[in-house]
Each structure stands twice: as structure tokens, then as C-alpha cells.
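Presented below are the structures under discussion, each in the form of C-alpha cells.
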Structure P
Amino acid sequence: MTGVLTRPAAREIAFALVAEALNEGDYTIVRECVADDVVDLSEQRVFRDGRAGLIAAIDDVRTIWPDVFGRVTALDVLSDEDGRTTVALAVTTTGTRAHRNLHPHPSAGQQQRWRHHHVLVLEDGLVRRHHGWC
């Protein structure tokens, strides 16, 4: 998908990153709608730069919390001009922390819940920049 995005299309991409990539482990949306050189500008880095870094970070989450489920609680298009669309989303995530044989964790086996926020900047139909925080 390239070119100018409509507001609904930008919202759909943001929603699908949670619903498909995080919840289902289906990275089609990441491969199609995230730039290969996407940059994470978060103060506390969420992923290594690049599409592969984003996929690796989601894989890590899905390994630690195999039953992870993210629910988008807010999703807004902040701006839409000159081929650049900025989308903000809030996500509530739950998951049961997996037991690890070689590296026990005090919360292993416990269900955890956390909220996080993301701002995605899309240009030419691709996510190019990410800002995230909890």
C-alpha cells in the first residue's frame, strides 16, 4: 500500500498492528505497511530500528506472554496533511507470564495487565516512525 492514506486506512493499519501482529502473530500487516527502515523514537526503546526489529520485539512479547491479548482502547488520527498521517492509539494488554526453566521470574504463571500508548507517523502509506510509552 503506497500513496496518500485516507484517515480510515491509517486507523485500520494501526488497529491491525495490534489485532493481527500482537494478538495473532501474523506479521503480514507489518511486512506490507511498516517501512523496512522504520525508526523507534521512544525514550525507552520499544524495538530495534527496522521492520525486523519490530517483528523481533513482538516475538519476544509473544514468547514471554504466550496468551498475550492487546485491546485498542483509543485510536485517533492526530493529523493528516501533505502525505503524512499521525495516528495515536492506547492499548491495554493482558497475558500470563510463561515459566522459564533457566531464568525463573517472580511473576511466572501470573496474569499481568499493562497499558501502553503509541504514536505512529505514516508517510506514503507506510509506518515510518514510532513513539511509545507505558
Structure Q
Amino acid sequence: MGARLAGKVAIISGGATGMGGAASELFAAEGAKVAIIDRNGEAAAATAAAIRARGHVAEHFVADVSDEAQVEAAVKGATEKLGPVTVLFNHAGTIVIKPFLETTLQEWDWLHAVNVRSMFLMTRAVLPGMIAAGVIRNI
């Protein structure tokens, strides 16, 4: 591919598998150092290893992105290992597949924690260092 993201450090939440894994691969192929943040540590490690096997830079961090302390620790780890974050790709998300009337309040709260709260927490964690030159995408 190209080097459109050369010199950039990109955090991808939910970046271990599926579209998030593909985004991690694409960002790396475009030259970014990639920090994969995912609650599935095994899958995150495998995706990071596959990216490194192609000669790119990738690290993985295990975190529940709906948990403030885990988000802050993962972002701190990514910054320490890869440098200042310049790209945030909020991809983590989930769904409950069942009729609405069967959805419990606990499931509803979980959906919001992963799909909405995580974007707030991730953005707040990286924003102070990104104000001058960063990009945030919410998917």
C-alpha cells in the first residue's frame, strides 16, 4: 500500500477482529504505528503479531473500553510504547440480537456502555495530546 499515515500513531478500539482487525491491518499498511485495544487479548495479540510479521509496528492492549481505568491504562501504555497518539479510530461496539421487548435493562446498559460510553472515554483519554494535530473517527 502507501505511506499516508507514516509517522502517525493510531489507536483502534475493538481492533482485534472483524472490521476492527481489518482497520488495524489497513492503518499499519498505510504506515501508522498501531495500538490495538480490545477486551479479547488472544485475538488482539494475534492481530498485532500478524501486522508485525508484515514488517509493520503494532502493539496490543487488553481493556474493556467501557471501563475508565482500563481505558486510561491502555492509552497510557500505547503512548509509552508507540509515542503520542495522533489518530483515534473508535470502532468497539456490540449488539444484542433479540426482540426489543425481550431486551433487559442490563443488556441495554451494556449496549450503551460499549457503544456510547466507550467513545467518550477513549476520546477523553487521548484528546489532551491530540488537540494540536490529531484526528478522531467514530464508527
Structure R
Amino acid sequence: MEARANLKYLRITPRKVRVVADLIRGKKVGAALAQLAYVEKRAALPVAKLLRSAVANADQASKGQLDVDQLYVKELQVGQGPSLRRFMPRAMGRAFKVLKKTSHISIVVGDEVPGRKKKPAKRKSSAPQAKA
């Protein structure tokens, strides 16, 4: 079971949001929310809110049958949104461009453990083996 949530046009630079995203990627939802509560970064609040939204989406999709304690952060992507262009006045009538960057965040939660893949069945080799 997977559920996703998206946040677009967050007025924090993607580089600063990625610092927070790297802390919780691959963790259980409860542990991730607990860690975000104590991170002193401005991006921690919107990321925590987005994570709670993804958990609510998973609960809604399963009609309340899903155990929320088993959810993991499967995927967390931070992309760059459009930049707002502003000008800063400088000496002698000049103006420098200032870019106010925005972020797009996408989160996927699931009940499977990330990184753990099912083992493929062993196949017998059909070619004869050389004897040493």
C-alpha cells in the first residue's frame, strides 16, 4: 500500500529543504515525525505537515484498515520550483538580480520496508560446468 502527498511552491530553497529531507528518508513515520519535531530548521514544519498529509492519504485509501505504525517514508524528493525575480538597488543607479527560489516536495509512504527486496528463486544452470 502506497500513498503520496505533494507540496508545490514552498518559498524555501531546495538546498535547505534537502537537509531536512535527508534526515527522514527511509525511516518509520513515527520516528520521522519525532525527529522533525526537534529539528531547528524552517523547512522542518512544512515537511512534517506534508508527512502527516501522506499518512492521512494512506489511511483514507485503505478505509481505516491500515496500521499507521507500519508505514515508512519510501520516497522523498525535493525539486526546484520557479524562482521569483527581485532587484536589489546598488550604487550609481545599478540593480542586481535576486532570485527567491521555491521548492516542490513529493513524499511517498508505504508499508513495505525500503531497500528490502524479495529474493529471486535460485535457477539451475543449464550449461555444463567445467571440472577442475
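Summary of values
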item	result
Value 24, calculated as relative contact order in percent (Cα under 8 Å, 6 or more apart), assigned to which of P, Q, R	Q
Value 15.1, 51, calculated as Rg and Dmax of the Cα atoms in Å, assigned to which of P, Q, R	P
Of the structures P, Q, R, the one that -9000 was derived from, the read-out being helix-only ellipticity at 222 nm (-39500 (n - 2.57) for each DSSP H run of 4 or more, over all residues; to 500)	R
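Just so you know, all these numbers are worked out from the coordinates, no wet-lab data involved. Owing to the predicted nature of the structure, the values given are computational and were not obtained by experimental measurement.
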